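Please find the structures below.
Laboratory data are not the source of any read-out in this text; all were calculated from the coordinates shown. This one's a predicted model, so the numbers in the text were calculated from it and none came from an experiment. Cβ atoms are built from the backbone, for glycine too; each structure is taken alone.
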Structure I
Amino acid sequence: MVDPKADGVTRIGSVNVNGIRAAARKGMGQWLAERELDILTLQEVRADGATLTKLVQQFAEEAGEDDSQATWHIHEHEAAQKGRAGVAIISRQAPIATRTGIGEGHPEDDGRWIEADYELGDGSILTVVSVYVHSGEVGTERQEHKMRFLEYMLQYLPQLAERTDHVLVMGDLNVGHTELDIKNWKGNRKNSGFLPEERAYFDKYFGEAGYTDVARSLAGEVDGPYTWWSYRGKAFDNDTGWRIDYHMATSALAELASNAKVDRAADYSLRWSDHAPLIIDYKLP
């Protein structure tokens, strides 16, 4: 991947790794070594903290960095049920504070929301969030959990924006907001991920809650760019994808964004997750 980072920008990315162990085996470390990232949020880690730390250190060693243990600062939230969910934030700069969870210990929040605060050059605070929204399934308890979680987000996002200077919420939100976000939107109108009641929450996130869909703002009104493709059939080869991975930023932060990239693998055989990383540069103060 040839995309040199410009001077004075902070490169921030997010990706659902679909299991960090499998992603590491399939080449995630090589990708990370090439991308000059300052902060990376991970979803669906599906591993304990010790395993994640070991693999991130391994990534640093693969990149030829001298002190692998000091290279990345790791904050993670493992799900109680082994092998499920799990979110993390890794960063070059040490956070000044970290928090785990949204709401008040809701069962829907197991391994799905973490925050880290970073002090910027002008003394202001950037709060970074890694979030993994439930995939859902119409007519099941999974969908009920998803809808409750989307409601928790709607209530919490304005509160978060009030207590810090800048907020960047990133992750696999498992909803395509508009028809531009899903290749086969007509065939998915009754499926979880494109239900009207789900999409209505995103109208509010990017409306009354005051957040900006950064990738959409930079890309304009175009199809995609998609960030997830099913492993089934020819979805990847035909680019029959979904844009369900987001950078959601408070308005002043969104104005500092540029150079949005979806790191779509060049070939199906080179994929190390069913999602592709979403990378955006921010000219932070």
Structure II
Amino acid sequence: MSIAPTPAAAPLIELDHACVVRGQVRVLHDLDLRIDQGQHTAILGPNGCGKSSFIKLITRELYPLARADGVVAVKVLGQSRWQVDRLRSQLGIVTGDLSSNLADMPGLSVEEAVISGFFASFVVPAHQDVTDTMRERAREALALARALPLLGRSYAELSAGETRRVLIARALVNQPRALLLDEPSTGLDLVSRQHLIDTMRHLAHQGITLVLVTHHIEEVIPEIQRVVLMKSGRLFADGERGQLLRGGPLSEVFGGPIEVREEDGRLTAWARAL
């Protein structure tokens, strides 16, 4: 199962001076950003910089302020209006919140968790028939996410690393054009994080566009060559990996001295003593 963008494909994400207010606080300021299909991109910044609000803006959990000039501030795959289930069939979304919701479903198997992605629900609806084609697609998605050996397991008994791979398979079951990954390595141990990194690299080589939202520099795999830095709800910098994943720009964004080392395409970052 390999998904590749067409030559004339619409941009994956377009933000045209998008602003978002929650309560009385403006959490996103004038975001102007275009991510094309096939352009693996990392959105990087410290906690509280607006990354979660950015994700909710794309998934329609938050809405931008209306523009006085009538210009649409947010488009996904060229469209400004989406039904949630239609959006998730085009842009696979992997978040930690989804993992918690699935774990609360009693008796949910890994296969059922993946198949539920067809219906944009936490379980397979009782009135819906699961076809042989759906089961085959679920197996293909698990294989693509390197999680096929988990097929017969209960979702609730999986480790954090295993659930992350199953969530990726669930997002892939609709054969989306891209994946939006929200802090995918949170809570993972070193071995599980390496499994995740291997999975992301495998997906990138299959032609699936990755948009990685994170504050962990180690997650930015070599295939991701574009980096967008966020700070205080604004786009601080947008450029090539080699320019921005360095001590200088990262120290400004994170508000403290950061050291970065790269070895064979793998990045390691740490904060120097103040």
Structure III
Amino acid sequence: MTDKTMTADEAVSRLRSGMTLGIGGWGSRRKPMALVRALLRSEVTDLTIVAYGGPDVGMLAAAGRIQKLVAAFVTLDSIPLEPHYRAAREAGAFELMEIDEAMFMWGLHAAANRLPFLPVRAGLGSDVMRVNPGLRTVTSPYDDQETFVAVPALRLDAALVHVNRADRLGNGQYLGPDPYFDDLFCEAADAAYLSCERVVDTAELTKEAAPQSLLIGRHTVTGVVEAPNGAHFTSCAPDYARDEAAQREYATTPWPEFSERYLASPEGAGS
């Protein structure tokens, strides 16, 4: 048993430019923003980002840290299209692999199971195949002879996720309505860094919540970061809702101004 606790800056110090980095959460919900802000304070760049995108993608895109993005969408939920992402994309700042939500999930499943791909029906008959000419199809070897999209594994060098509670060993618990596939991000990665609202003793993880809430197993986690309000301004139900005022400020403020105001130090991170 190993104490895996560390600071956000210590976790980010283990990342390197050029990595493929998965970021958990969904849109503007339970994003590991304390870790993302630490990443923005570092010099790590040229990243391939894999995410159900929200302000994590918008901030990294605005800061010029993304070389390639793999995503099904990039949204702030109450603001349908992430504006900083849109500006960077319209400027041609990075390569984009845009795929269906189900294809994205099965790409994570493939990586988690150390498979090169998984066959899915999603994407057939859509422009997903046209805008991603590198995708291939496979034919069932059985009597049905059905054609499927061969979704490539979304293998990650590292993953960043945020949950409500964790212990020092790396067991992570979500208390909200949705796991957001954070377990798959950790399983698909060579190293996973889990931030949480509060680090608790292992026994406390099942005192007030069902065992099913134990989403992330310690065997998939490299580091644990206690980060109260660490998903802000995104939501982290039931601990707090999305901060709509802060999100509107982010969405309407030019990136250089927002970055200088909130990202220069951990203390000024808008928490």
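Once distance in nm of label points 7 Å out along Cα→Cβ at positions 150 and 174 is evaluated on every structure in I, II, III, the highest one turns out to be III.
When distance in nm of label points 7 Å out along Cα→Cβ at positions 142 and 190 is computed across structures I, II, III, the figure 3.0 traces back to II.
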